[in-house]
Each structure stands twice: as structure tokens, then as C-alpha cells.
Structure P
Amino acid sequence: MTADFKAGEKAHHESYGEVEVSFGPAAFAAHPCMYVVKRSDTGDHVLVVSSSLSRPLKFKEGQKVCIFGSTLGEIESGPYQHRSGDCWLVKDAEGFYSFAPENYTKPVQEFSRATTEYAGVFYEFGAEYEDRDGDRWVFYSNNARAYARTPEALESRLDESLARVVENYGPLKRVQQP
């Protein structure tokens, strides 16, 4: 992929991996569009053709992410070209795969706690939350989706989605456990 880069910008080289652009683009005798880049692995400067550079990858294999605002998972591979832009293959904690567009994929700093995100707010599974009417909710994951039920509800009951609870009964605040 050919892209215009500026000095100081990070790029990905097809052979050297991460590099920093030092100079360019410039026409050299060997090629009409080349850059001088600094290799991150050796610190050496090398001359490369523009077609060998691309924007740095946004995610790496094995990276923990939140997709579609509610599902936690791990990057399995990618990116793949799709009509909606770059997409990544993501495997969730239950072993299910999703083909997630890059703009619906966010890195997760702390993956060990079971949490989900909706509208920019993180909710912890198993913790109690109180809605605007004083009713309490507990969130859980089932088939990589976030659901809510009242603490006293039977498990066989049809539960609400996290999004529906937040939209209809929010804002929610976490209840401090004694």
C-alpha cells in the first residue's frame, strides 16, 4: 500500500516491521518515490520504496479488545479488507468468533476483570447496579452478549439486554457491596 508519510511519523515496513520516517518522499534514481526510514530493531537508517510502507497496524495478534461496545475478546488475526474498512477476526472468552470492523474495536487495558462496555461506560459482571428508580440489576455474559436481570430473578427468566436496561432505566450506578 502506498501512503504519504511525513518525517517523524511511524510506519510499518514489509520487511523491517516498525520504522520511523526520517526523510521523504523524494525521487531517487532507482525509484520515483522513496523514503529514508529509521529501523526500530537496529536503529539503522535505510532507503525504502514507498510501496513497501503502510500505516502501522492498529492491533496485534493476541491483543485483548472490546468489540461492538459489549464483547470482550482477543485478536486472532487480521486485518482483512472489507467493504466497511479493515476488519479483525476476534475470539471471545467462550470460543466464539466475530468478524469485527476496526472502528468498532477498542483495546482493553484490563482484561482479567469480567467487564463490558456500553456507550463509553464499563460495567462489571456480577456486581449490582442501581437504576434511576432504585431498582437493582446484575449483569452477566451469555454467548458473548451482555444481559441483565434483577438480583432476585430466576435464571430461567428471559433477561434484558445491557443496552435496553441502560437506555430505559439509566443512568446506572454501582452499588457498594458491604
Structure Q
Amino acid sequence: MENLTINNGVYQPKLNFSFYRQTRDDKELSNGNQDGFSALVEGLLSENVDVIVSTYYHALAWYKRNQPSETDVEEALEASVFASDEATDQAFADILNALKADGFLARKLREYVKNSDKNADMVQAQIDQTKDEERASQLSIGLKEITAETNKLKSLLASDESSPKPGESDLAHQN
């Protein structure tokens, strides 16, 4: 994630527990069935541009009383991240990679995958039980979306697990 220049100051976003706590409790992000963090992850996976603003805003939570307003964050992003489609696409990837890089948040991402898998199983059970073809078709569309988003996150998380951690390859050569 890139630093933001806001009101002549440079702000460094950090994805950490403060970020998690602030997103989790954000009533604007959350919906009836999800806390704000889960809704944020879902928004990132579905490439909802509004979520980039929310992510950067909450990633500045560690500034506490000096945290810039969401409007200031949005204006700063407009000049950089939203300047091109490529920069915006890269922002989604950067944010997901930054989430994965923090140990606590990586665990929350794996928890999100488990919950999504459970939801997919419940939707599949509803499809299997329904006699209404239109309802089954609607549920199938939802199931495809859930599965695609979950698979995207699984792939991201697996990419880290398949590569050796720093220092691991050195240990293998020593033994």
C-alpha cells in the first residue's frame, strides 16, 4: 500500500490490529450478517472501489487523534490510486497482500475462507432441497459468486504457503 499525502503531510497506512478493530466495528461497512472486517474483505474480493477508501482510512487508525478524515483520504486516493484503472487494480492486490502479510490478519482471512465455505455448503443444500427452479437458479448464481471470491482468497493465501519462508531454504541447505 502506498503512502498518502494529505494536507502537506505524508501518512503511512498500516494493516494491524487497530485496523482490524476499527473495521470490525464500523457500522457503515457491516451488514446484518457480517462484521465490518468481513464485509471489507468481501468488498476487496469483488473489487468494490469504495472499499479501497475504507481500507486506507482505517489503515490510518494508528494515527489515533491525527487520523485524517475519510474525505481527505478519498481526495488523496483520487490523485494516485484512482488516477488509472491499472493503479486501482494494483491497489486491490496490494491491500490483499498487506492483509496476508500481517499474522493476525492472515488468520482472519483464513477464518473468512472457512466461513465462506460453510455458507457455500448451506447454499448448496438449499439448492438441493428446493423444488422451485427459479429459486434454485438464483441460489446457483449466488453460490458461483461466493465460490469465485473464496477461491480467489484461497489462491492468494496458498501462494504464500507454497513458497519457502525467509530463511527456510537456508535451513534446508544446512541440514
Structure R
Amino acid sequence: MSGASEAESLLEAGLHKWRASKDHSQGVEAVQRYLAPGRPPPFPWGVIELENHVRGRRLGGPYAKGEARLYILAFAGPVPYVKVGRTTNLPDRLTKLIREARVHGYSLVDGWKSPVSDRSKKWEKGLLASMPKDALDDDREYFHGADFARAVRLAEKIIEADTATIAVVDSCHPLTTPAPVR
């Protein structure tokens, strides 16, 4: 007998499907199902494994301090939530947010980051204003019940529109046209 609880065995079965298929959504579903009843930490290895996958593969570096970017994180737990924010030090910010989430029975299950840009503050403001109002907004940047994929699509549209606007302005601005080479 392995000594694993029934819930841990179900978690492992769901995570086995994720490992075999590399379908991230299967891992998210398994961890959410495990954490939904409000299980306290410490979490079994499978939960930590998915969290490490998100940190390493979905939000992987390399990073340098001072790189401003927008991020969107999804957390599984009793009431799943999406965290929207901006940082100049993503690894440190992730460590802090994960530590805070674990204390309350939540685990990081997905993440997205924008390209590095000094415009990330504008993107964050636009995304926060565009987040669906049906999600429970607990603290301006935390959206309980929000859909992670929808938040990412909103962020990508905001960045795309902003980047297109900048490109048009730059192409029309005479100071951005390089001087002819003689």
C-alpha cells in the first residue's frame, strides 16, 4: 500500500495523464480538483510539480532585474483566481505570490508574461479596466472566478493595439526616420 489518500491517488492519476500527453489543462484540472475542498498545505509532490512546470516552462526566463513586464497568473484552490500585475523582477514576485497563496491553500497552475516594455504600466492599467466585471474583484488585481485564458487574450489584444499605434506614430514621425547614409 502506498499510503496515499484517495484524493492524492486521484490527483496522481490526473497528473499522470498530463505528464503523458503534455496537455497542460489536464494538470490544471487535476490540481484544481484536489485543492477545491480547501486542503491545507503542505501539498503533495504532484501539486508542487505542476507549479514548478509553470514557473520553469510557462513563465521561464532568462530574466534580468529591471525588466518591466505585465503578468497574469492562475491559482487553483477553493475559489480559483487570476492575479494581474506588473513587475520589474518576475522571479522574486512569483516567489512572494506563491508563498502567500500556499498559506491559504492555493497553488500556481498557469502563467503568462508580456514582452519586456516600458509600456507595461499602461498595459496593466488597460487590462485591469477591461477585466470582466462578473469576476469577483477582491483587491483590484485579484479576480476570483475569472477565466485565465480570457484574461490572456485581453492582455494580448491590449498589447497588440498599443504596439500597432506606436508603430504607426513612429513611421509618421520624422525623427524616427534614419538619416540617409552617405
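Readers should treat all values here as calculations from the given coordinates under stated rules, not as data from a laboratory. Since the structure is predicted, the reported quantities are computational estimates derived from the model, not experimental observations. Cβ atoms are built from the backbone, for glycine too; each structure is taken alone.
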Worksheet item: Of structures P, Q, R, which gives -15500 when helix-only ellipticity at 222 nm (-39500 (n - 2.57) for each DSSP H run of 4 or more, over all residues; to 500) is computed from the coordinates?
Response: R
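Identify which of structures P, Q, R gives the largest calculated value of distance in nm of label points 7 Å out along Cα→Cβ at positions 24 and 40. Don't skip to the answer; put the middle values down first.
Values: P: 1.7; Q: 1.1; R: 3.2.
Max of distance in nm of label points 7 Å out along Cα→Cβ at positions 24 and 40: R.
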